[in-house]
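These are the structures in question, set out in turn.
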Structure 1
Amino acid sequence: MIPSSPRRTLIFTLVSSLLYVGPDFLMPTAWTGIRSYEFYYACYQSALVVAAFWFSPSICQWLVLRRMDPEGARSTLPITIFDHPAPFILTAGLMPRHCEIFLSTGLADRLTPLGKRFLIARAAIHGAPTHRLGAFIPALSFAWFFPGIPDSLNAWLNMLGFLALWLIIHWCLELSVDQSAAKLLGSESTKALRDLLAATNPRNSWLTIQPPLMWRFRVVKCQ
């Protein structure tokens, strides 16, 4: 979800929460142990994931309050720069041909021209088929195999194992994105990554799902 006004954020949060937990409140408690209910509930949660990816560009467009001139921000994908102080960028969409990039002024204004080129190149690469599948398949799998709250220790361990596997896949894809973006920028890629990291300042964030910085610089320097 992109940063927006408190009102639109509240509406989005309420609607998405209702869609997610609605069946638990509407269905009789006696149904929860029936296999057919668990199957249909998993199908429902999976359908929500598909809908979230498919309609994410439209949802993001609705959340945007004020669009800015995308001058100097060139990409192979449509790009929307919106006015918000929070640093934010997202490649939204399910199919590559329907993807859009959303970039906040809070992040764009912090970047040097070189850092911005690297950032937008990364966002465009995230719209490639491999990376769309890399984002979509784990989310769909999680919704299918873990549609509800785990009710046993084994279920919790299985979910944690799944998340650990997802993190490894995510790191590999992020390093691949860095590598592809570095090929586009050539010899300036290391400086571009350094400028990007200086603006986002990941060292102050102890909780991150990004690969280690050492690995990112290594794949960029190899290009």
Structure 2
Amino acid sequence: MRLILCACFIFSLSAFADIGRILQSSVGKDAFILRAGKKIFQLSDLSLELGDEIHSEGSRILIHIYPANQLSLGPKSILILSEHSIKTTKPETLSSVIGFQQGLVRFNFHLENGQEIDHKIRADGIVFVVRGTEFEISSNENQYDLEVSRGQVEVSSPFIQSFVPEIITEQRSLRFDRKKHVFLKKKFQPKFNNYLRFRDPANLLKSWRGIKK
């Protein structure tokens, strides 16, 4: 019995099928979620699941990832919700992996006191590790651009041999050349100025706690 209790304590992860929801979708009605090979076009307040592939097409989309993280997608963006877990034992640990396929996305990752986080954004040849921050990632066929508005983001690539990741702090930027596989410094210049604005994290936390009861 003691062994069973210990195992439950150590691996106490949230077991909810839903990992988030669509908060808002605007401009067009062509956006969709690809889930198990089927397209879902009715996105209003839609619950999100692991493995969902989000296609914004001509729309902008605001997403709540539990407990209080937010993603604001620009047109022609594609994301995959690859991993997500919430360990409720002390210290509370949040982890997730989001696959960035293309487009222009602004991220807001909320960190509460006492929490430990392990959030990653994975793209082709590059990984962004989040440290409780707000930032923007954009892409084209030649490069990825990172613009950090608040906090910091750690960036690494298997193509670049380094003992430590690149650490990009507030009001700084980084470019990854996808063909030459090099990091380049650039002027801080966010592209996504008309993104759907983020909601108050305190209200999102309250909403999530009501859902999980």
Structure 3
Amino acid sequence: MVVSSNNANAATFSNNSANYPAVHVQNTDTTNPWAMRVTGRIDISDGPSQLFANTGPGITPTAKIQIKNSSDLLNASGYLMIIDNTESLFDDDAAYFGSKAGRGIAVENESSDNPAILVLNNDTTSNSTAIQVYQGRVVLSYTEGPTGNSVDLSTYGYASVIKLTDNSTTAITALPAGAAGQILYIINATANAVSLPADSLPAGVSGTIAKGKMITLVSDGTVWYIQ
């Protein structure tokens, strides 16, 4: 069946039920049950219109919104999903993610150039806040991987906290500058003082992490500055 129109709705379905939809489309195939394909936008602008799903007891939940991009072309808008609340006159939130026992939101990427999350507050005053933690801990990426008399931290850029635990370690031989604004904490749990590489620090500055102490480093993208 083909229903078409040029200047009006091709089809209108209406009911007045609080329990049944105006249209129910079902595909009973259990492998790849596509019930509907839409070319063009789905407009939910009017009043109480919304995309809604409620997975009740006894139903195995699946991803209710799934967008997979396998194109070999650049995304025209730059995003796979856009939630734009910039024209609202009120301080309502653009999005809410809630969870009882799992994570409220999980973000993952595989890029060495772009962050998993980019947060931008366009207000440039001193009161601008990009991230606010209302309640709960902030847990940084952590590793105890480096071992040996001299350790090369070139491959540990993913960690914000590095704990040195090998009692034979006496020196860090390589510590790439990282990104401007990056903060790194190095804990020395070895039996020795551990020296930092001079070429990773500002000219004329030397650094040593005393046994049983921690050092805080901040990068300007070129070298690390010691707190």
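Each reported figure results from applying straightforward, stated rules to the coordinates on display, with no laboratory input. All values reported here derive from a predicted model rather than from experimental measurement. Cβ atoms are built from the backbone, for glycine too; each structure is taken alone.
Results, tabulated for the structure shown:
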| quantity | calculated |
| --- | --- |
| Given -3000 for helix-only ellipticity at 222 nm (-39500 (n - 2.57) for each DSSP H run of 4 or more, over all residues; to 500), calculated: source structure among 1, 2, 3 | 2 |
| Ranking 1, 2, 3 by mean count of other Cβ atoms within 10 Å over residues 60-67, the structure that comes out highest | 2 |
| With percent of Cα pairs over 20 Å apart derived as 66, matching label from 1, 2, 3 | 1 |
| With relative contact order in percent (Cα under 8 Å, 6 or more apart) derived as 18, matching label from 1, 2, 3 | 1 |
